[in-house]
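*Asks:* So, here's a batch of structures to check.
Read-outs throughout are calculated quantities, based only on the coordinates presented, and are distinct from any laboratory measurement. For clarity, every value in this text was computed on a predicted model and none was experimentally measured.
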Structure 1
Amino acid sequence: MNFLEKRILQDGIVKDGNVLKVDSFLNHQLDIRLFEQIGEEFKRIFKDKKVNKILTIEASGIGLACIAAAKFDVPVVFAKKTQSINVDGELYSAEVESFTHGTKNNVIVAKRFLTPEDRVLIIDDFLANGCALKGLIKITEDAGATVEGIGIAIEKGFQPGGDIIRKMGYDLCSIAIIEEMNSETGEIIFRKREEK
């Protein structure tokens, strides 16, 4: 059992509707020491990739992406869910559906921040149905950039996102993959992940 799986068992709460509540350490209150471990693991996993940019989506992925970017010594770009007056120029966009929020957003990235020379590592906190990842992949490919890999903190292995993204041919690695969870008992079972 790895460090993130242990933390999920210690502080995660399984709720009805296949929701895993990890807001005490991952996506509301942030445990920076844990984030450091996650960033180091992403750096270890993708050490042979020629990453020059990290891409994520607002909001929960930003903290993890920043720590990972520090390990790779590269900038972070995050797809915004709303256009504001300070986002100008030409944009890449993709429609993304959020499993957690049950909403659809048109996410955007300014074209000046992603170019055909970029070799992108996509980072996010959760993977369920893969909608956010598909949107980030589309934006990367629209820019002519290369997706070098995808790093996820927690994947819900019982939902289709991971399988979909892997079948598309992307190098996807999740630190913790949940095979099943039970809201009545609180039990969480992890899938053994392939070590890289």
Structure 2
Amino acid sequence: MTADLSIRTHSPGDRKYAIGAGNANVDDGIWLKKAFFLQLMSYELLAGIDCEFDMDQNREMIILSRNGKKFLKANMQSDAGRKAIAIFFDDLLDAQLHGSAKMVHLNDGAFTDSQEALISLGGSASLASFGNLTLVKPDPRRFRLNIIFETSKPFEEEELIGKRIAVGDVRLDVTDSVVRCAAINVDPETAERGPDYLTTME
């Protein structure tokens, strides 16, 4: 296993946007579970797209690219921009969805696995241990970590559960271990689904 941890916090703009996977219930201002949205565990082709954000008080831009080739730059605050983003992912997934993709946003909260906004952290030694056990490159993108700590032994970060830690001027409450999903089976370099590594982590 890897000892990814949930942390209770909130950062402006963090997971404010999500892309619906074709379900009619998806709309602006409505929090739903991740199954309603595009997610790596279900659509491995998403790993083949690099995503950057350019966000300030006046604009919230997304840039989609791969290996330096830019596919789309769009304003997530505009209807036209969100529509262009949705069309991009419809084309990428080529009719894999049950309906049309739709980009939506929340004014309060975040599109996380729970309605409470959380981020995750992991230790460098835990990532290295996963790589040694699975014989794959210990790429942190498999685990969608927000923060990576330099650690000397695997799962050392579990000792932080129940504590408050400081990251610069920010104070974070470490609440629990994260239950991983099948997204870890997707190679972030090739966007291909590999063996099931969940049993390795048990």
Structure 3
Amino acid sequence: MTFKGTTESPQRSCLGCRTSKDKSLLIRFVQTPDMEILPDLESRLPGRGAYTCTNKQCLKSAIDQRQFKRSFKHDVTVMPAEQLIEHVRQQLHNRITGLIGLANKAGLITGGSSMVIEALRNKRKPGLVIVAADVSEAIGDKIIQAATVHHVSHRIVLTKDDFGLILGKAPRSAIAVATGGFVAQLVRAIDRYTNFLGEV
């Protein structure tokens, strides 16, 4: 039953596993004027789209089974599976670093384990803590425990060098993102990235 004033989210089927999901939960692919298949991660490009789950195994299955050709109903050029998977991974990675960079320019990022823990203890707490994947277990556990105690969401992604490069500083073990619009965008971007890699 659909209540008045509500709308169902558009559904699409994954070319790899055939499961139907909300479009927002899938990766959209489009064909270029040269008939090459490329990802459209933000679903902004015009034209017909084809979809896979946000999972590299579904993308590999779609390529191996020549599902893009069937979906677009003519010959298309598709990169080898490993190459297209890496292309998508890099775009998802760039989305995360780009958002952190924009948040940093807006003055919404706190970097460094001690600074992040201090921010968590403040009255005005951050909206999200991101811990580097290559941080030491002791430091990582300390930051995650502090985030949990203060009811702040956390994610584990990127590296200490990545954080340092984005912030224009030395490597950082973790960053905190101030409450605001960047939090929801980053959570979605990080979850898509880790889902794609199968690291959930």
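*Asks:* Work out which structure the value 10.8 belongs to, where mean projected area of the Cα convex hull in nm², for residues 56-167 alone was derived from one of 1, 2, 3.
*Replies:* Source structure for this number: 2.
*Asks:* A further question on this structure: By the measure volume of the Cα convex hull per residue in Å³, tell me the structure among 1, 2, 3 with the highest figure. Intermediate results must be reported in sequence, preceding the final value.
*Replies:* Values: 1: 112; 2: 134; 3: 166.
Between 1, 2, 3, the highest calculated value is found for 3.
*Asks:* I would also like to ask the following. Have a look at 1, 2, 3 and say which one yields -4500 for helix-only ellipticity at 222 nm (-39500 (n - 2.57) for each DSSP H run of 4 or more, over all residues; to 500), as calculated.
*Replies:* Values: 1: -8500; 2: -4500; 3: -13500.
Computed on structure 2.
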